[in-house]
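Student: The following blocks contain the structures, represented as structure tokens.
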Structure P
Amino acid sequence: MQRTAQVERNTLETQISVTLNLDGTGTSRFATDVPFLDHMLDQVARHGLIDLEIDAKGDLEIDAHHTVEDIGITLGQALAKALGDKKGIRRYGHAYVPLDEALSRVVVDFSGRPGLEYNVAFTRARIGEFDVDLFLEFFQGLVNHAGMTLHIDNLRGINAHHQAETVFKALGRALRMALEPDPRMSDVVPSTKGTL
């Protein structure tokens, strides 16, 4: 079964298109006009072995808020669509990722219940031109529309770029684990309820 999806979201503020393949090789292409977010999403694709293309046009003359949030929403919708009934996935994933002095932990559950625990105290408010407050908006949109529970903890870090990069690399690795097919449960939804 192909675990792929293509989703578009068009509003008065943004026009977003996401194409993904959960069984890819980690190739990616981004055209969002938010370069630091592109860099972070590339970490998710590369370390999650997810082929990912995102095109986004947004009201960046105001700020990047709507664009970043709507990319999270649309990526979440694409994940949910590609997963279908979630039969045969491992469901849970976790990863610790270091980068020099920074260390982050990400834990994910494709439970069908959106939930976000986000504990990242960035050491500065901006990374280049990117407002780090927007990461929370991205992750909230992602979990709400993917139907997943996501725990993100930056355990240490001095360099804000390193903090962010460890979070997104860990997200990629945790997704890779959770979305991996479990050959012992190929026709089973991983829940005692029989549905997720």
Structure Q
Amino acid sequence: MAGVSGDAFQFSLSPTTSLVVQKGDITKWSIDGASDAIVNSANKPMLRGGVVDGAIHRAAGPKLVEACYKVPEVRPGVRCPTGDAKITPGFKLPVAYVIHTAGPFYYSNTNPQESLRNAYRNSLTVAKENDIKYIAFPAISCGGCRYPFDEAASVAISTVKDFSDGLKEVHFVLFSEDIYSVWSQKAKDSLQR
């Protein structure tokens, strides 16, 4: 592990892929504006939802809502089922793309670990299918979906470790100090060996 700064840590996932855990605002994150994407912790309709979703929509501007409306519904009111991932342009964001994924509600999902793992895995798959080399995740399902931070960090980091081949960098950009602390410690425990 190499320390990146006081609020970021970098880990090697493979000889060609790095993981960065950092504290910050995901709506301001970017690498090159061409081969980068942020992941939106979206709701199933892909229309303005919780804290991360709302912040991303505000920063991207109204064209993001228009793009989300153009994603076909898979059933009435659902464009992105739990664990699935869809992609749109980034519009006014500093990144090229937004990958939208709907994480599970912890207490009402029959298998929240598998649903959360699918949200991360499918986001990584969409990134690779669209030639994205740099991707940044928030802590999916850790807000209004009430996913326990420690378990969510374990699922997120293990999934990224297993499915990030082909990407140059995977970032976790975490706004709150408590989530950042849990993710940093979990990454140190599982990747620093």
Structure R
Amino acid sequence: MREILSKYLPATAVEPISEMIRFHSVHLKIVNERVTRHGDYRRMPDGSQQITINSNLNKYRFLITTVHEIAHLVAFEKYGRSIKPHGQEWKHCFRSLMLPFIRPEVFPGSLLPVIANHFRNPKASSDTDAHLSVALKSYDAENDKNYVFEIPSGSIFRIHNGKTFKKGPRKVKRFECLEIDTGRIYLFQPNAEVELLKV
């Protein structure tokens, strides 16, 4: 387990994450990229616990996602299965499990304040925290994607499923974007990753 995790995690996190996985008797599966999620937690029909994490995540996002999913298991075991998946109980467990990792031996100095701020009130996904998402993306491998907030208003862009949109005005936290084929308006998070087609 440690040998596999060493490919995906910061070196100083390998031992404590290995121990966390062993202690909670969870089966970790590293899977191909899923566009809609970085990881998930599942209680299997035989009662065993499984988490899956995308293989393409950078090591800091991989660490946060792994702890995020283990926090689901811990919260359900501690508070019962009737709790909200990302409610206060889960937030409490996520913060507690993550706290030992929020230090300079694990995360680069530029990420630490953003991560510390995120864990005051962790969101259901690191992607819904635009500051954290952008900070983590700087450690990804280079790609041809842009964030919606980076491209000029009126630009045409494509998303992962091939649909094309025209960027419109910002409404509170999100951008109104017009789907080219249907004329319908959709709201996009500022940090949604898209492929710019035409400015």
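Every number here is computed from the coordinates shown, using simple stated rules; none is lab data. It should be emphasised that the depicted structure is a prediction, and the values quoted were computed from it without experimental measurement. Cβ atoms are built from the backbone, for glycine too; each structure is taken alone.
Student: Out of P, Q, R, which structure matches 32, 19, 13 when Cα extents along the principal axes in Å, for residues 28-67 alone is calculated?
Tutor: It traces back to R.
Student: Right, next: State the single structure among P, Q, R that was used to calculate distance in nm of label points 7 Å out along Cα→Cβ at positions 100 and 124, giving 2.4.
Tutor: Working through the options, I get structure Q.
Student: On mean count of other Cβ atoms within 10 Å over residues 20-27, which of the structures labelled P, Q, R is highest?
Tutor: Q
Student: Who wins on mean count of other Cβ atoms within 10 Å over residues 36-43 among P, Q, R, i.e. which is largest?
Tutor: Structure Q comes out on top.
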